[in-house]
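FYI, it's all coordinate maths here, none of it is from the lab. Being a predicted model, the structure only gives us computed values, none of them experimental. Cβ atoms are built from the backbone, for glycine too; each structure is taken alone.
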Structure 1
Amino acid sequence: MREFEDELRSALRRQEPPAGFANRVLARTRPKGAPRRTSWVTAAIAAGLLLSLGGFEYRQYEGRKAKRELLLALEIAGSKLSIAQEKISHLSQRTIHE
């Protein structure tokens, strides 16, 4: 068992990469002769995300505004209904006493 652990430790010990390793990896990740479109593609994606986020925020704002307007309309309608009920109650009490 000890031999296996020693072999595993040896295989997994940290080693420094050879000189120029990072540059060679980066050179292979970029295809040769391919135009660099990353800047405008990134900008287009960012603009699309910002626009969609802005649209989402605007819809939320409009929804909150509609909710406030609805609550105000219900409050006004409730107060008008209360006034009408008071008038009906007053009129019905007058007809009972006459």
Structure 2
Amino acid sequence: MEFLNVKLIAKANIYNGGKVSSRTFFTPSGERKTLGFMQPGEYEFSTAGAELMEVIQGEMAVMLPGETEYHNYAAGASFNVPANSSFKVTVKEYADYCCSYL
């Protein structure tokens, strides 16, 4: 995955005591994305807008809104998060991801 000619925000987005961090950038067309990294742990995230999450490296187990079980997503997999919702993530080793705000 490579992005050219982007506007990068240098300040990190840091969550869960530093166990999750990301950097925001904007594509030439104005699309907002983040590149992030999750250390081992259990997390819950809320989102105002719809998102596309793509796993770049590692693996995460995700429970999306309305679901009762976790589903595993490894490198190359993606999932959609609906707007105005929250979702749970469990990471056993690490997860490197890209989030696109739809």
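Worth a mention:
- Answer label among 1, 2 for the case where Rg and Dmax of the Cα atoms in Å, calculated from the coordinates, equals 37.7, 114: 1
- Origin of the derived value 17.6 (mean count of other Cβ atoms within 10 Å over residues 51-58; candidates 1, 2): 2
- Each of the structures 1, 2 was assessed by distance in nm of label points 7 Å out along Cα→Cβ at positions 43 and 59; the largest value belongs to 1.
- Origin of the value 0, where helix-only ellipticity at 222 nm (-39500 (n - 2.57) for each DSSP H run of 4 or more, over all residues; to 500) was derived from one of 1, 2: 2
- Here distance in nm of label points 7 Å out along Cα→Cβ at positions 11 and 83 was derived from just one of the structures 1, 2, and that gives 8.8; the source is 1.
- Label whose coordinates, when distance in nm of label points 7 Å out along Cα→Cβ at positions 3 and 19 is calculated, return 3.9 (choices 1, 2): 1
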